[in-house]
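Below are structures written as structure tokens.
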Structure 1
Amino acid sequence: MQISNLLSTETIVLSLKHSDKEGIIEELLDLAVKTGKVKDRKKALKALLDREDLGSTGLESGLAIPHARTNAVNGVALALGISKTGIDFQSADGKPSHLFFLLLAAENETSVNVQVLALIARMNLSSEFRSKMVSVDSAESALEIVRAMEG
């Protein structure tokens, strides 16, 4: 499984319009809908917000991964949003988040869901990855950086 196979230039936004948690989730969900894998946007949004209510998906080092498993999606859908200035996503380290990977996986995709979460978290361990992604100037370049991290 490779993150770059789940992303495309259509599912990457370099400058998020929203600065609140729900707005960011909705903005990224709209990108995920473009994959054609989201069957029911309203149901997918509810699953994402319900998951967020269990505990923030804002991690450390500027990363947030709003995610949910739901039958509102076929397979796996992924979208990426970037904020150069950072946005409060109630992260574990209390710092603003800059990289937002929204992940939706079908209920029966448990192992893929966990695998994708782990791959994203592993990439974000690299300070070089984080700094390159925050300063990227095109969706194509963001995708190239992800591919380079995958080896």
Structure 2
Amino acid sequence: MSGNFLKVIAVSEAVKIAEGIVPVIDSETVGLEDAYGRILAEDAVSDINIPGFNKSWKDGYAVIAAETVTATDSMPVMLRLAGRIPMGVGEDRSIVKGECLNIPTGGRMPAGADAVVMLEYTDEVAGDILVKRPVAPGENVIYAGEDFRKDCVVYKA
């Protein structure tokens, strides 16, 4: 065994030795399907918010949470059903006080709504929705950028 094996050297000298052993290769841009097993040359940064809009986390009714505060099984709050938001429709909808919209899981939240009451806590009667449990602002809502915000590092190099 060589006596140099246990010799202490400066970090800068160790870096020079390592640089002489490890080959330097150029980086290249490849498609995702060819990226498996490779190493990032730079951080991967999101150029958009993901999701790109506020959306429902549950099937139910998009509501103004403050209007549901007094809702109970025995004294439900009545809201007018203003329509349904079809899945995959990107158009912006809105509600006003006293209204709600039926919304699927993943549906775009309408302007004015700040929560979703799950279907299980409602009854539909003659075009009106009876809300039997209160919801808090933000309940059952996934906000734009909740997974990844624009300009955030998704993968570190």
Structure 3
Amino acid sequence: MNKIIAVVGMCGSGKSEAVKFFVDSGYKRVYFGEVVMNEMKRLGLEVNEANERATRENLRKEFGMGAMAVKSLPVIEEFMKHSNVVIESLYSWEEFKILKDKFGDAFKLITIYTTKELRYERLLKRPFRPLTNEESKSRDISEI
């Protein structure tokens, strides 16, 4: 069986850079945040921190705390037929349990950590969906 690695960490910690390493090594990327983005697009919502949070919460109300894993399983299973998979951003313990139960020892978790100050600095400067310090703080609270 191919490997499946989930990369986790707070917003701005460096998950995308770690995931890029795996993608450059031939892994297929699955981004759980894309579930939220796709739902926002379907609903015609503007991309901003408040809409992202509301959409995440609504998906969890409908599908449970494992929503992103549940919604992503078909893509993950298809990729796993032919390659290793790297997942960017698990958001809940339930998502972890769904993946661990489904893929067993083929599933591994990597945590990326850095200081809050560095994360907030990165988030201010990122080219896509930059966040102010207040938005970063709000995002931290909603993710913890």
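Have a look at 1, 2, 3 and say which one yields 33 for relative contact order in percent (Cα under 8 Å, 6 or more apart), as calculated.
Values: 1: 28; 2: 33; 3: 43.
That value comes from structure 2.
1, 2, 3: which one has P(r) over Cα pairs in 10 Å bins from 0, in percent, as calculated, at 11, 40, 37, 11, 0?
Details: 1: 12, 47, 36, 5; 2: 10, 27, 17, 13, 10, 9, 8, 5, 1, 0; 3: 11, 40, 37, 11, 0.
The correct label is 3.
Looking at structures 1, 2, 3, which one was distance in nm of label points 7 Å out along Cα→Cβ at positions 66 and 130 calculated from, given that it came out as 2.7?
2
Thinking of 1, 2, 3, which structure, once FRET efficiency 1/(1 + (r/R0)^6) of positions 34 and 98 (r between Cβ atoms, R0 = 25 Å, to 0.05) is computed, gives back 0.90?
Details: 1: 0.65; 2: 0.00; 3: 0.90.
So the calculation was done on 3.
From 1, 2, 3, which structure was helix-only ellipticity at 222 nm (-39500 (n - 2.57) for each DSSP H run of 4 or more, over all residues; to 500) = -2000 calculated on? Could you put the intermediate results ahead of the total?
Numbers: 1: -13000; 2: -2000; 3: -17500.
Working through the options, I get structure 2.
Values in this text are rule-based calculations from the coordinates and carry no lab data. Since this is a predicted model, take the numbers as computed values, not measurements. Cβ atoms are built from the backbone, for glycine too; each structure is taken alone.
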